[in-house]
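All of the numbers you see were taken from the coordinates with simple rules; none came from a lab. As the structure is a prediction and not an experimental result, all values here were calculated from the model. Cβ atoms are built from the backbone, for glycine too; each structure is taken alone.
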Structure P
Amino acid sequence: MKNKATPTLHDNDQPNAALAGGNSGARQIFKLGLDVDLNNAVTAIQCGAGDIKRGQSFSRARLLGWVRTQVNAGHTVHTVYEACGFGYTLHHELVGAGAHSLVTTPMRHTAQRRRKNDRMDARELCVRLARWLDGHRDELKPIRIPSSEEQQRRELGRQREFFKRELRRLENHGRALRIEFEHETLPSGWAGPRKWKRLSLQCSSFVREQLEPIVTQIRACRAQLVKLSAALETGVAEQMIPTGLGSLTLALLDGEVCNWHRFKHRKAIGSYTGCCPSEYSTGGVQRFGPIDRQGNKHVRVLLVEAVWRLLKWQPGWHARQKYLARLKHGASLKKKIAVALARQLAIDLWRWRTGRATAAELGWTLKNAIEETTPL
């Protein structure tokens, strides 16, 4: 028998109308599983321990209005949806409406079924939310929601990465164009004012006509790249940083991590990098494989690049001393150790940034960030 206390969403929902058939004076706990798209959210609702209603699609405005109605009536509303490309706008709106909102990592809901749709996903999220609220903390993996300032600072680094890729794509497109029509290539930085002035005379009129718009786009990308790099480096310009790390690298890491104090212990920051080995062990057999990559890929790339610089410029780094003997072996082992050192570097930066260790204790020498330069 269906639970009459479980509501459906309508524009004219009133606090007591949502609880038709139940005790109008009782305080209820509503659990909402949301499958979000650009304009709507398919919503599955459970009231208390009742049945979960079939998911329905509603606009954000109607959903938020319903949440406000229930909260104003004294009820408690819990919501969950998966992190996606829509950011955290809906989360902030739900919190503003009075809901207890969670954003969880994307997950495979039911591996055994061969059907998938938004209603099924919303229902599964609602089921997991109910279990999570009952104390089964493995059902959901809520993520930390960055503040608006943290999100904007992180976006500067990701925009910079986008323009780097775009710059490389445009330069390669220009090379491919000349190779196809003239069997000649273009050197590095071919779109620069001096090089292009010389190279344009060597190209045919057709190729030159096609390359000129690309040159304009390349110069615009490079100007934006310089602007973003300067904005990032401003945040650490007055700091003393480890020699060889680079002010730009440190600014990018700070932006991606958002807040170093969010990690309570060394294993948390190590896991965040995705540089931990995968494992398949049972009984007395223990097997480790490649890194699991279950972390922030932007941080992982920055750390691996920084390791090679620190190995050159920080001879006193305690991690370098630890692996010095093993670094003398083959190139394949060097790459594996570099990944292990990247995880250790993340832990050392966490210790240094949170005041748990000084640079001297880590074996680092410091230099003013203004003197540190990182190539574009």
Structure Q
Amino acid sequence: MKSLIGFCGLAACASALCCGQTAAPDSGFRRVATIPISANGMNPFDISWVDPVAGKYYLGDRTSKSIDVIDTRTNKLVGQIGGFVGQSPKGAKSFGPSGVVVIPGSHVAWAGDGDSTVKVVDLDAKKIVDSVSTGGTARADEIAYDDWDQVIIIGNDADQPVFLTLISAQSGHRILGKIPLPDATDGLEQPVWDRATGRFYVAVPATKSHPGGEIIAVDPKSLKITETYPLENCGPHGLALGPSQNLLIGCRMKAMIMNVRRPGSFITIAEGGGSDEVWFNPGDDKYFLASTREGLKIIDAETNTWVGVVATGPGAHSVAADSVTNQIYVPIASNPKDPECTTGCIAVFANPAER
């Protein structure tokens, strides 16, 4: 694989991502819009989601205790759906909203909250219409949706032991089952659904058996873990399903790509480390990785090669893309050095050459 720059570790320059005097390659992406969010400073926020059909971007905004709704055609804030815990006095692992997912065609969103509940949100009415308890003591965090069986999966990443909950997205929102992971030692991270295999894949950053982390496959019908894929020196956080059954894994110090049909071998992209949420955009066949320390990282999903990076701002660990407009949304915490983002904002990126 062609390597354009060497990986610099956690001390990489946040603005230019430099290693000594070596500059990062120009990704072609630029900030094309900035959406201010909160006059109080949008500091704590979490996972985001785009519904490209509706043309809406949704962000778990703990500062405003809401899901923020952005129109991706106008790049304007069009609503804030409240009723969440926000910054809980119980501590950093009891805040919400956290993970957000929208069920296609339903005008319904699901979001994990800090009180170990999953909130069901009517996006037309702009209100919470149900609250489903996962039975834990800390937040219900990252989330994914199985559009074949109509099942939600969500992880309680701060309970002991950590556990997954599977919930029916049909009327009544029945809890189907729970899967404890007593071997996990560092929480749970992003899940993703693969309709072709009929499995959820979940990032587990570390376990007693696999300190470098693992990916587990969960069958929503049997409610069991069916496969475990150990990882070397990864600590996985973000997961995104790309072309040809390729699974992008955002690790602490690199990115990895594993084909779920041939899980024994990996492609490693050294420059792609340090991300939290990651996203595949079928509109331009690129993976986007949100790194708080190093900016928005970009990988070509067709060739599985490094593209480059664009500077973002403090706290920028969340990313989602609109596959219709090919605009990339990255929330940024309040930044006095950025005149457009002094109270917090959502930065919008695009590649002018591809628009």
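See the values below:
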item	result
Source structure (of P, Q) for mean count of other Cβ atoms within 10 Å over residues 146-153, computed value 18.5	Q
Among P, Q, which structure scores highest (criterion: relative contact order in percent (Cα under 8 Å, 6 or more apart))	Q
Read-out helix-only ellipticity at 222 nm (-39500 (n - 2.57) for each DSSP H run of 4 or more, over all residues; to 500), computed value 0, structure in P, Q	Q
Structure (P, Q) behind the derived value 0.94 of Rg/Rh (Cα atoms, Kirkwood Rh)	Q
